[in-house]
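Colleague: Alright, structures below, take your time with them.
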Structure 1
Amino acid sequence: MKRLTFPNGQQTRIGVFGGAFTWTTVGEKTARDLGVHIVEQGCIVVTGATTGLPYHAGKGALAAGGMVLGVSPAHDPEEHVQKYEKPLDGATLILWTGAGYTGRNYLNVRNCDAVIIIGGETGTLEEFCVAHYEGKVIGVLEGSGGVADKIRGIMEVSPTDHGAVIEYDADPKQLLDKVVLRLNERGARTSIQ
């Protein structure tokens, strides 16, 4: 099986952050396809253990035999389901942070080598900003609605340089290929396991 790893042997982790409250059925299919493509690249999917587009990306990754790390705002499964109304079936493993949404978003990004933004609301914008300040490789799926379709404009009016690399594309597979290329430039490598 193909795995994208870094020299320390750690498998590459790609976060999928996006619309957890508003999305379309077309967006669901796109997100599922994105999850499958991430697995095909030999990477782990990271989500916020949430609903919506990240959930569908996780389900696509799981269906393709991949691993999904969910980072929950809750401190246990009961709070995750009852207080946050989030599903338990979209990840292989859920990390219980007890940190609420903002703390979870920060930990979400810190647990990724790269980030892909698909649709999204204010929480997705927060994740994008953290990823930018953390100097991550960021892929923005244009045409997916929400925050993703506003990021070019945001960057035009607030350009900063923290070492992040932002790639844009309307096709999820082409976007992922660009993200993987940038990760390779930063030292990730493909190995056959």
Structure 2
Amino acid sequence: MEDVFIHPTTIVDADVSIGKGSRIWHFCHVMPGAVLGERCVLGQNVFVGAGVRIGNGVKIQNNVSVFTGVELEDDVFCGPSMVFTNVMNPRSDIERRDAFRPTRVRRGATIGANATIVCGVELGHHCFIGAGAVVIKDIGSYELWVGNPARRVGWMSARGCRLHFDINGRAVCEESGEEYVLIDGLVSKSEGESVSA
């Protein structure tokens, strides 16, 4: 594995693919068949389940378990101690491996510290889940969700800046100058030129 750092306390099982420039820190465990893209960072005590697919540029902070059935696209950020689940009705005395519900986290999404993502949902690209939120349903692209249960309280740009839409449904990212449009509750980048912030 070219240009990959794996701390000596980490266990990487057979048939794992780890992309160039990735770093895996203390006390992690990567199960068989997992795929990590290039330039990923796994903080201390991260678990990656069998067959999990993780895109390029993903950052998973300390104490996160990415269970079988979870897929992380490119540039996803998982905050410290956030939680994924993969079964809706777990019982210790009942085997439910055939009941795993897939969870998909789209490109550029951010999940804050201590948030919980209940299985079977899709998080849209560049959405932003606040610290401690409990997500129980699908989240659209660029949406900002907080609370328990999580609710939408606004929108964020691809750069992670809060978007404030005018009466015409337009907003500009204060960092990038990119323009966004809000139509029928859905946000997308404007097809026009970027404007000065």
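Here, each number is a calculation from the coordinates, and none is a lab measurement. If you're wondering where the values come from, they're calculated on a predicted model, not measured in any experiment. Cβ atoms are built from the backbone, for glycine too; each structure is taken alone.
Colleague: Of the structures 1, 2, report the one carrying the highest value of distance in nm of label points 7 Å out along Cα→Cβ at positions 15 and 39.
Modeller: Greatest value across 1, 2: structure 2.
Colleague: Sticking with this one: When distance in nm of label points 7 Å out along Cα→Cβ at positions 23 and 119 is computed for each of 1, 2, which one produces 0.5? Mind showing how you got there, number by number?
Modeller: Values: 1: 0.5; 2: 3.3.
Computing distance in nm of label points 7 Å out along Cα→Cβ at positions 23 and 119 on every structure in 1, 2 gives 0.5 only for 1.
Colleague: Starting from the value 22.5: which structure in 1, 2 was mean count of other Cβ atoms within 10 Å over residues 71-78 calculated from?
Modeller: Details: 1: 18.4; 2: 22.5.
Structure of origin is 2.
Colleague: If relative contact order in percent (Cα under 8 Å, 6 or more apart) comes out at 10 when worked out from the coordinates, which of 1, 2 was used?
Modeller: 2
Colleague: Which structure, out of 1, 2, was helix-only ellipticity at 222 nm (-39500 (n - 2.57) for each DSSP H run of 4 or more, over all residues; to 500) calculated from, if the result is 0? All intermediate terms of the calculation are to be shown ahead of the outcome.
Modeller: Numbers: 1: -12500; 2: 0.
Derived from 2, not from the others.
Colleague: Here is a further query. Identify the structure, out of 1, 2, from whose coordinates mean count of other Cβ atoms within 10 Å over residues 95-102 was calculated to give 15.2.
Modeller: Numbers: 1: 15.2; 2: 11.8.
Traced to structure 1.
Colleague: As an exercise: Cα Rg over 2.2 N^0.38 Å, calculated from one structure in 1, 2, equals 1.09. Which structure is it? Write out the running numbers ahead of the final one.
Modeller: Details: 1: 0.93; 2: 1.09.
Answer by label: 2.
Colleague: With mean count of other Cβ atoms within 10 Å over residues 31-38 coming out at 19.1, pick the structure among 1, 2 it was computed from.
Modeller: Going through each structure in turn, the value belongs to 2.
Colleague: Taking distance in nm of label points 7 Å out along Cα→Cβ at positions 143 and 175 as the criterion, which structure among 1, 2 has the greatest value?
Modeller: Numbers: 1: 1.1; 2: 2.2.
When distance in nm of label points 7 Å out along Cα→Cβ at positions 143 and 175 is calculated for 1, 2, structure 2 comes out on top.
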